[in-house]
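Since every read-out is calculated from the coordinates, none of them should be taken as a lab result. In this text the structure is predicted, and so the values were computed from the model without any measurement.
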Structure I
Amino acid sequence: MFSAAEALKARGMRVTPQRIAVYNVLKATDDHPSVETVYERVRSDCPSISLNTVYTTLCKMAEIGLIRPIDAGDGLCRYDGNPHPHAHVVCTSCRRVEDLDVRIDLDEKEAASRSDYTIDDVAVYFYGKCADCRKLSNRSIRSI
């Protein structure tokens, strides 16, 4: 397990307290936070950090493959501290994003050979309603 400083150095990023704090927030959570959420969480360790610094840090970390950007379909870019390709399930009501451990049969090499594309990344999303939203939906139907 790499420390935040080692992970940043390994990808060629300059190590700063702000970057370490942003990286640590993402590694400590699995709820795929937005820029604003990361900003709120980082401020407890770095009260003077700006939203712009958090935004540019997240963009740079995603660009170099240290983290993954996640599109939950709500117009917000969310981030995943796990940079390795894996599936996500997204609630179409509340837009909660969770990691999903499922086997995907089509890999990058097979996709490349079937499509004549060079595959740069893999993103698999499943969409549906989470248990909490289904319960809320069932309650509102019963109250009608």
Structure II
Amino acid sequence: MTKNNLLNGFYYLAPLWFIVEIFFWPGFRAGLIFGNSFMGSLAFYSIEAGLGAAIYFKLPYGNLSAFIENVLYLLFAMKFILFMPLDIALAIDEDTTAAVNMAQHYKAALPGMIYSGFHIILRMKTSMFDIKKLISKS
């Protein structure tokens, strides 16, 4: 099994990640983009499962779609890491309960985001060559 196949396992396990996020760790990964809502998590992991299926069945633009999704998630993660503490600080002045909720959301999402960030960077690094080949064929 190649390194890229191991990294694709992240997509293949989307239903498991969904269960982890809903029942054990709210806000683990999808919480970064959709908050802690059930429907948002369902949408996020449906996309992840769809990308996993596209990669598994070797559809023409499966890897490119996963690459684009990785870039978007990484941008949201960087925005979240950099700006959420500022939002929390501003919320402290206005409303304590909002600040507490935001801080809890940040605390819940940060470990999953760091894990996902490392995974995404590794996946992007290994798939960069495949993307260049795909673009040069077009």
Structure III
Amino acid sequence: MEGQFFTSTEAAEITRCSRRQLQYWREQEIVVPAVNTTGKGRNVYYSLTDLLALTLMEYLLSLGLSFEVCQSALNFLRAVDPKLFEHPLHNKGERRFMLWQSAAEEALRCTEFDEQKAIAAIQDGRAIVPIQIEALGKRLEKRLQLVGTPS
């Protein structure tokens, strides 16, 4: 399964993103899939790594977060640990992250999960959004099963 690729239509169905979102994110270089340029036209294929990044984007957008915050979180996670997205269905990492609104800033920023900061933010009525890559991998695996793709 790790070497399997998915068309734009399949990726959209699996991740619940629209094909237009996929196209826009590809054009903006947010999630750039492997591209097969042989034959007529341009065939675009997404890897499982790409699908996990799309699942993260869909999760954060579904919470009502802005595109910029979602993109910033994805960029942060890729920078802090490039291996986070390598094996999306077998990611057993204990690393947890959060989008967090500090007392000094209005903007949400992604950081390693810190229980004390999270509790303080909640007690002060500030926003916190948990991000656990393993849970997103499980979500992706369930969606692959729902659409009939062997995982």
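Tell me which structure, out of I, II, III, gives 3, 18, 34, 27, 14, 3 once P(r) over Cα pairs in 5 Å bins from 0, in percent, for residues 9-72 alone is calculated. Please list the in-between numbers first.
Numbers: I: 3, 18, 34, 27, 14, 3; II: 4, 20, 28, 23, 15, 8, 2, 0; III: 4, 17, 30, 26, 13, 5, 3, 1.
Derived from the structure labelled I.
Determine which structure produced the value -14000 for helix-only ellipticity at 222 nm (-39500 (n - 2.57) for each DSSP H run of 4 or more, over all residues; to 500), calculated from the coordinates; the candidates are I, II, III. Spell out each step's value before the answer.
Working: I: -12000; II: -28000; III: -14000.
The correct label is III.
Taking relative contact order in percent (Cα under 8 Å, 6 or more apart) as the criterion, the top-ranked structure out of I, II, III is II, with the highest value.
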